[in-house]
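I've put the structures underneath this note.
Every number in this text was worked out from the coordinates using simple rules, so none of it is lab data. Quantities reported herein were computed from a predicted structural model and do not represent experimental measurements. Cβ atoms are built from the backbone, for glycine too; each structure is taken alone.
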Structure 1
Amino acid sequence: MEVNGYKIEPNAELPNAELTGTYLSLVNLTKANLTGANLTGADLTAANLYGATMQEAQSSGANLTGSRLSNANLTNANLMKATFYSADLTGADLTGANLAGANLFYANLTNANLTNANLTGADLRSVNLTNTNLTGATMPDGTIHD
């Protein structure tokens, strides 16, 4: 599959790709390199991003409902107001990620790393936080987690 001149496939090399507002529902981007990519407002509903590298990606307002992001690297990613409803983020690295206002309702964050992440105003209802590292994270109410 090709979108905006980019090959969308497992192990794809898409650093700094411009994918703003694109429809990528159900795509398979397993272990893709999306470092610094712009996915602002993109629709990634039920996408497979297992093990993808999305460091410093711009994904504010993106729809990741039901997506598989287990073992993904999302360090320092901008995920403001992104929707992760029922998404699988098991073992994901979200160190320093900006999740302000994000919808994480029913997401699975088991064994995820949210060290120093910004969760201000995020919806964490029914989220699985088993063994999740929240050290230094700014919680939805603005407090800093110990």
Structure 2
Amino acid sequence: MVTVWYLFHSGVAVETDEHFLLFDYWTHRPGGQLCDGYVDPAELLSKGKTVVIFVSHRHHDHYNPVILEWKRKYPEIVLVLSNDITVPPQSGVALIGPGESTVQGGVIVRALASNDEGVAFFIRSGDFRIFHAGDLGW
């Protein structure tokens, strides 16, 4: 079973049997709840699933640096970021560009070129295939 939440603009959260996948989370309200379009990382981790956060590119309406604070507080969170985002090298953080693939947090990730900025993501998680287009431009 898959459950999907819309998180404003291009932001989407996807829960599968084993994973919680978060795409292009940019708006944040501390204490906000998923059902209202906001993420509390402790809420995600409380489900006992691997949390993987994807960011398609560096623009403020697709990327909120708060996820780096989450990563510091909860090192088990995995980040898969477009390679146009500058972050210090660290465990559990992968930078990926168009045409590249990686396995992170137990999901297979392939980055494709976006039609605007950064990357789109094709994800394999168990029996599920998920595509997040990233920035669709105009």
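Using distance in nm of label points 7 Å out along Cα→Cβ at positions 53 and 125 as the calculated read-out, with 1.5 as its value, let me know the right label among 1, 2. It traces back to 2.
When volume of the Cα convex hull per residue in Å³ is calculated for each of 1, 2, the greatest value falls to 2.
From which structure (1, 2) was Kirkwood radius over Cα pairs in Å, for residues 69-116 alone calculated, if the value obtained is 11.6? Answer for the origin of the read-out: 2. In this comparison of 1, 2, the computed figure 0 for helix-only ellipticity at 222 nm (-39500 (n - 2.57) for each DSSP H run of 4 or more, over all residues; to 500) is attributed to 1. Quick check on the output: 13 is relative contact order in percent (Cα under 8 Å, 6 or more apart), derived from one of 1, 2. Which one produced it? The correct label is 1. Among the shown structures 1, 2, from which was the value 16.6 of mean count of other Cβ atoms within 10 Å over residues 5-12 calculated? Derived from the structure labelled 2.
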